[in-house]
1. Computing distance in nm of label points 7 Å out along Cα→Cβ at positions 46 and 62 for each of I, II, which one ends up highest?
2. So if we calculate FRET efficiency 1/(1 + (r/R0)^6) of positions 14 and 54 (r between Cβ atoms, R0 = 30 Å, to 0.05) for every structure here (I, II), which label has the highest result?
3. Here P(r) over Cα pairs in 5 Å bins from 0, in percent has been calculated and equals 2, 11, 18, 21, 17, 12, 9, 6, 3, 1, 0, 0, so which of I, II was it run on?
4. Mean count of other Cβ atoms within 10 Å over residues 94-101 computed as 13.1: which structure among I, II?
5. One of I, II was used to calculate helix-only ellipticity at 222 nm (-39500 (n - 2.57) for each DSSP H run of 4 or more, over all residues; to 500), giving -25500; which?
Structure I
Amino acid sequence: MIERAQPTNYELVRQDIIEGIQSSISNLVLKLAECYYSDGNSKELLCLAGTVVCQYKGNRYNTPIEIWFQQDHPQVPPLAYVKPTPDMYISTTSRDVQPDGAVIIPYLRNWRHPNSDLDTLLNAMSQAFSQSPPVYSN
């Protein structure tokens, strides 16, 4: 599947995908799908979809996420989104997630290859979401 996406840096993308799938704080599966940009364009990209664990007030929660690998990954940061289930809503007070679900934690804003990787991103998301959960349910 990775080959079909034709990433510029195949081995580095493969390594990050393996890290994401094997992470103990997430449950992610790989897919190849259309990613739609805010400017109306779309592109077929690799995506890890599933959940990342967070702890809030002594309880464990699985926050639904998608992480999209852009063509030039890891030179450019992945696109990370919280993807609420039908019974969930994105918190209007979240400082880490925009209303459209885009994750805007400092680790993503400061992404720099070769120092940044998916495993550390998942940990940063888990920590941020544990401090301020990005979703709630009715």
Structure II
Amino acid sequence: MTTTRPTTSPVRNIALWVLQIAVAGYFLMSAMAKFTNVEPAASTFEAIGFGDWFRHLTGVLEVAGAVALVVPPLAGLAGLALAVLMVFATLTEAFVSKGGVVTPLVLLVLCALIAWSRRSATARLRPRISAGR
């Protein structure tokens, strides 16, 4: 059985890479704020009752996601993981800290777009993972 890879126009591919790099940059900056105790990151995590450990864990997840966004085989999976993270960020902002939900919602949409656009690369990871490579 032969499978064909979906073709992507060069312009669309470049635009997607620009988006991935921009989103990765945002998540790196966001993570640095969590590691350096910059406001409002510190007070937000304190207000939701999780404190420093969860703030640092979130920062680590953001760094891992940002790095994976610029690794071609991992970009789709990173987009999916960061989209899930943004679902929880949106819910936390809306119901716990009563903050603005616009930023996490925009990031959720952008990460979901990356995950969808890079789904073929993500699908190619499955046989490699199940084979133990």
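Just so you know, all these numbers are worked out from the coordinates, no wet-lab data involved. Remember, predicted model here, so these are calculated numbers, not experimental data. Cβ atoms are built from the backbone, for glycine too; each structure is taken alone.
1. Numbers: I: 2.3; II: 1.7.
Looking at the calculated values, the largest one is I.
2. On the way: I: 0.65; II: 0.25.
With respect to FRET efficiency 1/(1 + (r/R0)^6) of positions 14 and 54 (r between Cβ atoms, R0 = 30 Å, to 0.05), the highest-scoring structure among I, II is I.
3. Details: I: 2, 10, 21, 24, 21, 13, 6, 2, 0; II: 2, 11, 18, 21, 17, 12, 9, 6, 3, 1, 0, 0.
Source structure for this number: II.
4. Details: I: 16.1; II: 13.1.
It must be structure II, since only it matches.
5. Numbers: I: -7000; II: -25500.
That value comes from structure II.
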